[in-house]
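J.: Below are structures written as structure tokens.
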Structure I
Amino acid sequence: MNIYEQKAIPSIWVTWLSRLMADETQCVWSIWFRTHFKYEKLTTNFDSAKWNASHRTLVNDRINLLEAAGYTVYVEGENRFEVLGRDHLVRVAGKPDIVALKGDEAWVEDCKTGQRKNSDLYQMLIYLLLLPVSLAPCQGLCVQGRLIYRDEVVEIQAAQVNEDFRTQFRAAIAALSNPTPTRKVPSLHECHFCDISSGYCPERIENAPNQSIENHDLF
């Protein structure tokens, strides 16, 4: 039996929002559903143990480097934040890997062990927008960002949080917080990595359809 419960306030995790803004998901409904409901998640094929080990190594390397340089470092759970929107109609939450402070310097870092994606940039820009108003150590400071890859460190400047980005951010929030469900766009690829079962989404695609046609005379 599939049971789900509507959230008192729609809640959007930054990683979901960044994928939407980067146009990396076609089925916006899957993010809309997560925003509005608590549900029993489907087990996926994602190897979380392997990811956690690799990610932890990268995070620890950055902590050691930053502390050796004299920074005060806050890690993961210490950095969890929630921002309530206007009239408390929607909440945005996140948990950046690292926040590092030294004097009036403030850096937020997120460590990436997988393939580089456009959503990495959007995720960091959302942090740069929200941390100065939501995380106590960052309030009143100009926060800059770094994306930490295995082979490169990419700096993201606070100035990149411009009006075009803010407009796109507000539009994404409006789409996800709307009580009317967005359109479903099921596909084998996205459904394969989605933790919403067919009990909640009957349109979920579990297996590739057989669409091959033999001896077609067009080629």
Structure II
Amino acid sequence: MSVRGTVRVERVVTSGTFSPDGQASDVDTNVWLVGDDEEVLVVDAAHDAGAIHRALAGRRVTAVVCTHAHDDHIDAAPALSALTGAPVLLHPADHDLWSRTHPARTPDGDLSDGRVLTVAGIELQVVHTPGRTRGSCCLYAPFLDAVFTGDTLFHGGPGATGRSCSDRPAIMTSLRTRLLTLPGTTVVHTGHGQDTTIAAERPNVPAA
């Protein structure tokens, strides 16, 4: 692996609404930029394509990755794709959910478990973690000792599963078998709120 430049993680917080099952609420969403001074990968283009585009500062975007298809993580994805020319990537199990927000526009490519995405010379591995939604995915970046968890894992424990597309047993299995097995020092960059670590969250996920 040849790392190019200084690879870093940047957070852009955007504000909008979350409207699952017809009930809207205000929400702040973490948009993550992973890359260097030349190119960047965007995780969860939420709410405000213009604000995200400004944060890119002219860098080439390799992909707009959606951790899942709840509207507060994808509502700005098509507009950001149009601004940057980058493909929008989503797990196929969430295509139906995506179509509720963007009925006239499909994602450009599929995420799949184990797929490796590259940016600025580093690798991010797609980890399929169903539960919050059927197609929820996380991105594990060993070089950065970090994982981007969307709404699967937060500071304080598992993501909520009280929605029509959610599955509590599935998210618990995903956490126990896919995420909490990562090194304890791994920094967890969440979809909302503050960062945490895998070690800090292990006590917050009950054993099976």
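FYI, it's all coordinate maths here, none of it is from the lab. If you're wondering where the values come from, they're calculated on a predicted model, not measured in any experiment. Cβ atoms are built from the backbone, for glycine too; each structure is taken alone.
J.: So if we calculate distance in nm of label points 7 Å out along Cα→Cβ at positions 107 and 171 for every structure here (I, II), which label has the highest result?
T.: Checked I, II; max of distance in nm of label points 7 Å out along Cα→Cβ at positions 107 and 171 sits with I.
J.: Now for a separate question. For semi-axes √(5λ) of the Cα gyration tensor in Å, for residues 51-122 alone, the calculated result is 24, 18, 11, so let me know which of I, II that is.
T.: I
J.: A value of 0.95 was derived for FRET efficiency 1/(1 + (r/R0)^6) of positions 43 and 179 (r between Cβ atoms, R0 = 25 Å, to 0.05); which structure in I, II was it taken from?
T.: This figure was derived from II.
J.: Have a look at I, II and say which one yields 60 for volume of the Cα convex hull per residue in Å³, for residues 27-66 alone, as calculated.
T.: II
J.: For relative contact order in percent (Cα under 8 Å, 6 or more apart), which structure out of I, II has the highest calculated value?
T.: Top value of relative contact order in percent (Cα under 8 Å, 6 or more apart) goes to structure I.
J.: Quick check: 68, 43, 37 is what I get for Cα extents along the principal axes in Å, calculated from one of I, II. Which structure matches?
T.: I
J.: Comparing distance in nm of label points 7 Å out along Cα→Cβ at positions 83 and 147 across structures I, II, which is largest?
T.: Values: I: 1.9; II: 3.0.
Greatest value across I, II: structure II.
J.: Work out the source of -10500 here, i.e. which of I, II gives that when helix-only ellipticity at 222 nm (-39500 (n - 2.57) for each DSSP H run of 4 or more, over all residues; to 500) is computed.
T.: I
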